[in-house]
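Asker: Heads up, there are several structures right after this.
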Structure P
């Protein structure tokens, strides 16, 4: 129960950060898609940089249990395509969709309902998709650290530093 409460509180904090960062604002989303307003991109780069370093530090210290999922190439390609099309049509990704729906934005609520419907359809189609789409290009549980033979923490540190450098020193807003 304590673990669920911790996850819920972290989720609430993440949602608050998305809200305060303007990730559900139509103007910010449009500015991001036009590459004029870098706020959301900076927010995402910061979250990925801090999160990846944090999880690998926890793993390095024995406080996390990394559970790598198998790499299904066609599933990743199809999922990425569906994700991209959904984001382009609605202007929301899954996290911002929940935050927008909790703000009472109807477009976010319909996006959330569409995502839940899509998840239901995927669950129903999974037995067919598993054999046809997923197992067909199953590369197993591969990681970059296994491929090049380096501990993940030594990859996470420069990766995180690069993302944070981009977010804070390189990306600038372009207003014309």
Structure Q
């Protein structure tokens, strides 16, 4: 507003930024929809386990463990969509009393902290995946599955969450400049 009064023309954010935000938002939505559909798979696996264990009396030991792996995938895959839709848990002691502009500033600061946290988490998960690959790490159970797929999914989902966090930075900067991305 002040720039308009002074006759100063603000430069809009580059089109590549808005294209990046749209692309990452779209990917986050698709991965989020896929994660949501995993609920049906997990329910089906638990019903299958209950039937084989209680009715047929032939328990399959891998069904519950596969459901646990799927639940982990569900959490990982839902992260970016949760960020995009602003559905994450927030401590709202005084955030709600702030003006829209100050809330955006606060969001920008917390996204910076989130990016740092996700970066540390990603470094650790890459190290863990590398260890799992080099040692052919398996989970100690009757089924004895490899943990490489779930650790690889964790790395991929953390990368997507990091990319979504960067998109949030662009959205908040645009909002502070009086623009709307998306």
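Each reported figure results from applying straightforward, stated rules to the coordinates on display, with no laboratory input. Here the structure is a predicted model, which means the values were calculated and not measured. Cβ atoms are built from the backbone, for glycine too; each structure is taken alone.
Asker: Taking 49, 24, 18 as the value of Cα extents along the principal axes in Å, for residues 70-133 alone derived from one of the structures shown (P, Q), identify that structure.
Answerer: Among P, Q, the structure yielding 49, 24, 18 for Cα extents along the principal axes in Å, for residues 70-133 alone is Q.
Asker: Comparing distance in nm of label points 7 Å out along Cα→Cβ at positions 30 and 158 across P, Q, which structure shows the greatest value?
Answerer: Largest one: structure P.
Asker: Still on this structure: If log10 I(q)/I(0) by the Debye sum over Cα atoms at q = 0.19 Å⁻¹ comes out at -1.44 when worked out from the coordinates, which of P, Q was used?
Answerer: Label of the originating structure: P.
Asker: Taking relative contact order in percent (Cα under 8 Å, 6 or more apart) as the quantity of interest, name the structure among P, Q where it is greatest.
Answerer: Structure P comes out on top.
Asker: Out of P, Q, which has the highest value for mean count of other Cβ atoms within 10 Å over residues 94-101?
Answerer: P
Asker: Looking at structures P, Q, which one was FRET efficiency 1/(1 + (r/R0)^6) of positions 62 and 118 (r between Cβ atoms, R0 = 30 Å, to 0.05) calculated from, given that it came out as 0.40?
Answerer: It traces back to Q.
Asker: To test your reading of the models, identify which of P, Q gives -22000 for helix-only ellipticity at 222 nm (-39500 (n - 2.57) for each DSSP H run of 4 or more, over all residues; to 500) when calculated.
Answerer: P
Asker: Further, regarding this structure: If you rank structures P, Q by mean count of other Cβ atoms within 10 Å over residues 54-61, which sits at the top with the largest value?
Answerer: By mean count of other Cβ atoms within 10 Å over residues 54-61, the leading structure of P, Q is P.
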